[in-house]
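Read the figures in this text as sums done on the coordinates, not as results from a lab. These numbers come from a predicted model, not from an experiment. Cβ atoms are built from the backbone, for glycine too; each structure is taken alone.
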Structure P
Amino acid sequence: MPDHSADPSVLSTPSTSSTPSGSPVPSDPSGSFGVFGSSALLDSGAAGGLPTGGDAGGSPDVLDPVGRRSERLRPVAVCIVGAGPGGSSVLERLLANVPEVLGDRPLHVHVVDPYPPGAGRVWRRAQSPLLWANSLASDITLFTDELSTIEGPIRPGPSLAEWAHDRSTELLEGESSPELASFAAELRACGPTSFPTRPLLSAYLAWFFRATVAGAPANVRVLVHQAAVVDVTDGARRQFVHLSGRRPPLRVDAVILAQGHLDAEPTSAEREQIRFARRHGLVYIPTGYTADLDLAGLRSGEPVLVRGIGLAFVDLMVRLSHGRGGSFARDADGVLRYRPSGREPVLFAASRRGVPYRSKTGYEWSGERPPLPRFFTFEAARDAVDMWPLITKELAGAHYHRLFTAHGERTAMGWSEFSAAFEAAGSDAAVAELVGRAVPDPADRFDVALLDRPVGGRRFANAGALQEWMHEHIAADLARRHDRGYSQDLAAIHALLSVYGVVLRLQDAGHPVDVPRLLAFFSYLASGPPGPRLEELLALARAGVVRFLGEDAVITADDAAGGWRASSPTVPGLDVSARALVEARLPEPALRRTRDALLRRLAARGGVTADPAGRVSARAGDRRLVDARGDAHPSRFAVGHGVAGGAGSAGFSRPRFDAPSFRVNDALARGVLNHLRDVGPASSDRLELVTGATQ
């Protein structure tokens with residue numbers, strides 16, 4: 001997307017519409033943003049839109065949070081780098097905590113992102129409506145609620161499903177903003193179990209951003225810069241934030257990096273594949289965001305090897321079927337069938353498990369919830385040599401709690417008796433013996449090994465037999481994930497979310513955790529594709545457009561043949577050749593390979609370093625950036641996907657779930673505001689390194 005403007009444009013007094021809670025929201029059909037505030041607008045002609053005179057003069061007398069008159073305290077400023085859901089959530093928590101932590105001292109908040117605020121790059125509106133969000137509309141919110149265990153104030157608000165209902169009503173009554181008119185049909189159809197398109201989710205995120213800014217305290221100004229941050233440097237007393245196409249830099253007292261997912265240079269293995277493809281005139285597409293990939297080289301009818309059968313694969317499948325003119329329709333028996341356009345390649349899907357991610361459930365939770373956490377508590381996990389047995393017991397415990405309390409007719413024992421025996425069971429054998437007596441149907445038992453690796457080492461005589469088994473596996477998964485009679489599966493997912501929250505707390509406390517392994521299992525079990533998309537994958541497989549290679553598939557570059565070859569132990573002797581290979585997954589966050597100009601410059605100067613996993617190193621607890629010497633910078637903070645300990649700081653989450661992201665972002669916001677509160681008059685400002693343990 002082009003850089004339309006390096007400086008924020010000053011808006012006149014905005015027109016308003018009503019949020020569901022009645023608070024005013026600026027109407028902004030164009031999607032452009034500039035300076036926001038609850039009183040007089042700032043003059044953006046000064047550097048960074050801040051008053052001139054010393055570092056920032058001309059400030060009025062203000063009271064600090066404990067009521068002392070602070071005549072010489074100037075306005076303080078913070079810059080949030082990134083305006084996607086993560087940055088927007090940080091902004092919301094920052095503004096919510098201002099009255100308590102900062103008092104009425106003037107605060108200027110700069111939000112910088114080359115993409116529209118709220119949605120950012122990944123969820124930007126300018127992408128195909130063929131691409132969906134991967135969560136139910138009722139499971140998407142950026143608002144805290146009564147179950148949020150945060151220190152700051154609760155600011156409730158609507159989920160995407162509730163927001164869509166209200167906007168649809170406004171459209172019918174002629175009260176909605178013109179920008180939503182194009183979403184009229186989707187808004188009407190959007191219910192709690194709908195999967196919204198990414199453009200509609202983008203509209204919700206943009207609305208959240210505007211609502212957040214509209215509710216800012218009177219002493220706060222929010223300035224949005226549609227630009228990229230290319231560097232951050234230390235001034236005599238403040239941080240200088242350098243933007244693309246702008247001089248002079250913004251002058252602020254704190255910087256928060258909330259950039260989310262970033263592009264990365266190819267890995268060494270990918271570079272080798274690129275060189276191989278160039279030597280032989282092949283098509284190789286390395287890891288990246290599927291919505292942004294150039295797929296023109298994948299020609300109709302030709303075999304394409306695809307490494308990865310997760311969410312990126314589903315987006316790829318959509319672009320190569322829907323996106324190339326194919327369509328889906330049900331036959332007389334109600335089975336979904338694919339009608340090819342003739343422009344599709346043939347996708348050979350390879351992965352470690354050999355199967356797609358599990359379908360999202362097609363229903364909402366109802367009834368009693370399992371007590372979580374029960375076994376995988378902070379204390380138990382902290383003291384465990386191996387956390388995985390505790391994780392497995394937590395998932396199984398939630399599974400059986402739901403089975404016994406909601407589907408007790410399928411059990412042979414009362415819940416109280418089973419629960420006590422399950423808690424006391426000290427080995428896998430003891431659990432298996434108990435479950436064998438209490439749960440007659442094997443389909444009702446929790447088998448983590450079978451769940452994780454359903455192929456389970458099977459061998460098939462030929463590729464056709466494997467395809468038939470795969471079709472049955474996907475159909476069975478779809479049926480079960482949409483059957484409330486197996487709601488124990490959803491309970492296990494809730495337990496996995498609880499585990500994830502505990503893991504983030506362990507990380508924040510500096511305890512070592514195998515996060516990549518947990519994330520891989522979490523993605524497979526709890527973050528799979530929407531049911532309708534998995535049903536389309538099944539239709540494509542039945543039509544021969546998608547074919548599966550089995551578990552532990554291996555793809556090799558064959559110089560002699562001038563192409564790639566794939567094989568799998570699942571079908572002995574299987575050998576598939578192709579002249580195109582796609583890496584269907586997002587790039588792993590790695591500071592040393594990042595394409596982000598800001599992080600590259602900071603790393604080159606030693607201003608930021610990587611943790612052992614390659615993520616940006618931030619100090620546990622306060623999220624301060626850690627430099628190459630191991631010192632934590634007093635004025636620079638970082639959170640998000642590519643930051644150590646920040647995996648839980650993605651923007652939106654499920655309502656009423658005590659989302660880890662809200663806890664992370666609230667604690668970060670309060671820490672930053674405490675830092676800003678201590679910024680004194682210009683004459684006494686100084687830069688000091690904060691040393692201590694790093695994560």
Structure Q
Amino acid sequence: MAAPSLGGQAPPQDPPDDRPRVGLVLSGGGARGAAHVGVLKVLEEMRVPLDYVAGTSMGAIVGGLFASGLSANEIQAAIEAMDWDAMFRDDVDRVDRSFRRKSDDRLLLVKAQPGFDLATREFKLPLGWIEGQRITLALKDFTTQVAAIGDFDQLPTPFRAVATDIGTGRAAVLSEGDLALAITASMAVPGVFSPTIVDGRMLVDGGITNNLPMDVAREMGADVLIVVDISTPLHPPEALTDPLIITDQLTSIMTRSNTERNLATLKAVDIPIVPDLGDITGTDFDRTSEAVDAGYRAADALRSRLAGYTLPEAAYRRWLARRDSRTTLPPMIDFIDVRTDVALDPRILRDKIEHPTGQRLEAGQIERDIETLYGMDLFEKISYQVVEGSGQTGLAIDARAKRWGPDYLQFGLDLEDDFEGDTLFNLRIAYLRTAMNSLGAEWRTQVTVGEEPGVFTDWYQPVDQDQLYFVQPTGFWGKRNVNVFEDGRRVAEYRLTQYGLGLGVGRELGTWGEIRAGYERSEVSSSIRVGEPTDLEADYSEGKLLVRFELDELDNVNFPTSGHSLFLNYAWHRDAFGDNGSFDQLTYGADVALTWGRFTLIPSIAGGTTLNGDAPISRLFELGGFLRLTGFERNELSGEEFVLARTVMYRRINDVAFLPVYMGGSIEFGSIGDDVDIADGKTAGSLFLGMDSVFGPIYIGGGYAEDGDATGFMFLGRRF
């Protein structure tokens with residue numbers, strides 16, 4: 001099947017009965033477009049046959065679903081079942097991301113990844129906030145029954161979607177190809193969605209050029225039009241108070257202008273329907289049922305006019321039978337091809353597809369497979385089409401590389417302030433180059449400036465076609481402070497400098513976990529910054545073998561609401577490995593997120609112990625600071641053993657999708673020292689206001705610890 005084709009020729013179709021042919025025209029208008037469904041309900045009740053449908057934007061969604069064979073009730077169920085907040089995001093659910101990408105979350109970097117060409121030193125950016133990945137797949141799921149139909153005239157009801165060619169500024173009428181892709185193109189609001197590529201042309205929302213495509217329906221062959229206009233009215237002058245509203249007003253002016261031109265062509269036989277949608281806006285997707293009711297009322301008020309196109313019951317049943325006969329069972333899939341322009345062996349991608357051949361298309365499975373591919377974070381958009389080849393029917397999966405890749409920059413920062421002069425601030429800049437060879441190697445270098453400067457670089461090399469096994473050499477240099485406290489008072493501060501190399505080998509365990517082993521060799525020097533010199537001021541070498549198991553199925557590392565995580569780490573420090581000492585260390589941690597409505601509870605445990613020797617200053621465990629015995633200063637407590645148990649609770653207190661805000665608190669218990677005794681443990685707690693910002697989680701609040709102090713804090717960083 002080809003991509004949607006541009007054109008608007010009338011289909012060669014004979015009138016199904018000796019009656020006028022009726023065309024339904026559905027305008028754009030965002031969430032207000034749910035009113036179209038209410039109109040369809042009245043038309044179904046009155047047995048009004050619809051011979052053609054033309055729609056723009058939300059009108060293309062409702063019209064396309066109807067054209068694919070769905071009833072008004074089925075369309076309403078589909079629209080209400082959509083998680084519209086999720087539809088307007090491209091990011092894959094975290095549990096479905098590759099483990100390598102999950103590990104990135106621990107680097108304290110923001111999600112945004114502008115492209116950066118190292119050779120030309122030029123930045124590259126996406127053409128929109130989102131690509132429409134999720135909404136295209138959702139539309140494919142709802143239209144599986146016509147997946148094998150590429151000519152929109154052969155759909156249960158002939159259909160046209162209207163988009164805008166951003167290159168020429170002219171309307172583009174989509175008459176064949178991939179139905180879901182055509183609908184996505186029609187609703188791709190510029191700046192929000194990246195343009196949809198069709199036949200080499202960049203298409204965006206059709207409302208810019210033809211929001212009420214009456215001319216298109218007439219070209220299809222309609223004798224009479226039922227025209228539903230739900231376009232957004234202009235803001236009154238007193239409401240034009242900020243740049244965003246002004247921009248929205250300019251868009252509405254363009255949309256309203258072409259809508260008025262089309263309405264001027266209404267004929268006496270045409271029936272315009274303008275639902276009273278009140279204050280429902282184009283983004284009020286949580287009010288779809290209200291919009292459906294408004295559409296129903298508007299059409300219900302025009303029953304006397306619509307009655308002229310009602311069919312007798314027997315004739316309407318025949319019309320429905322003809323319409324239903326054009327839907328089919330999902331096609332049998334004989335083969336699956338994966339095409340990509342990423343510098344990656346396509347067989348790697350094909351091996352991740354679990355949809356079987358020799359069975360009918362199962363939209364849910366192929367969508368899960370595409371989610372797995374998309375979770376690799378290499379692709380701008382992944383779509384699939386039913387294709388014919390050599391007498392067989394198959395799937396062609398097109399995995400298109402990010403146009404702003406494959407090299408990226410990321411930025412991040414962390415901040416901890418107790419409002420009493422103790423402040424930690426670090427800024428991070430990372431360069432990531434992906435798909436460096438056919439097996440998917442990656443090279444990352446991260447530079448940190450601030451209180452704890454450092455450089456880290458690694459080469460991540462999968463060694464098999466399944467990308468399960470990997471080798472990872474690393475290099476690092478960094479500085480950090482180690483404080484010495486007596487009776488809650490800082491008496492000394494040391495500056496540790498450490499640099500070294502490492503080599504890890506391991507295996508990914510699906511998307512949920514990883515096991516690895518490795519060797520690390522480094523040089524450490526410590527110098528006194530505050531206080532009197534002691535025997536802690538020294539230079540020494542570290543050499544260790546380590547093994548690590550990690551499981552991560554949290555849905556969000558900033559403010560988890562579901563899932564769990566676990567890690568176990570064991571390290572052997574020996575003279576034979578280049579270490580000045582001889583000791584072992586075991587560390588572990590686990591979190592579980594449990595949610596009821598808006599309330600989330602996260603019990604956690606973490607601990608560590610030093611065995612078979614004494615640890616140097618660089619390997620002492622530390623507690624103190626937010627959620628690590630809040631109320632003590634950051635890293636105030638240290639020792640060779642520790643245990644920390646805590647329960648964090650929070651409740652979401654707003655409904656802003658891009659900036660969730662939480663109110664919460666914690667109860668913490670911990671013990672640390674050279675020989676931990678639970679009886680000597682400390683109790684602590686906190687209350688906080690949290691925000692999941694683009695820079696990461698931000699917490700502002702206060703805490704108190706037994707034998708510590710009451711303290712305020714602002715914390716930007718991750719604790720899960």
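Across the set P, Q, FRET efficiency 1/(1 + (r/R0)^6) of positions 90 and 346 (r between Cβ atoms, R0 = 41 Å, to 0.05) reaches its highest value in structure Q.
Looking across P, Q, the calculation of FRET efficiency 1/(1 + (r/R0)^6) of positions 298 and 586 (r between Cβ atoms, R0 = 25 Å, to 0.05) that yields 0.00 traces back to Q. Structures P, Q were shown, and distance in nm of label points 7 Å out along Cα→Cβ at positions 290 and 466 at 5.3 was computed from Q.
Out of P, Q, which one gives 70, 51, 32 for Cα extents along the principal axes in Å, for residues 114-313 alone as computed from the coordinates? It must be structure Q, since only it matches.
I have 11 for relative contact order in percent (Cα under 8 Å, 6 or more apart), calculated from one of the structures P, Q. Which structure is it? The value was obtained from structure Q. A value of 24.4 for mean count of other Cβ atoms within 10 Å over residues 154-161, calculated from one of P, Q, originates in structure Q.
Structures P, Q were shown, and Cα extents along the principal axes in Å at 82, 65, 60 was computed from P.
Taking Kirkwood radius over Cα pairs in Å, for residues 202-601 alone as the measure, the highest value among P, Q is held by Q.
Which one of P, Q has helix-only ellipticity at 222 nm (-39500 (n - 2.57) for each DSSP H run of 4 or more, over all residues; to 500), as calculated from the coordinates, equal to -5500? The structure behind it is Q.
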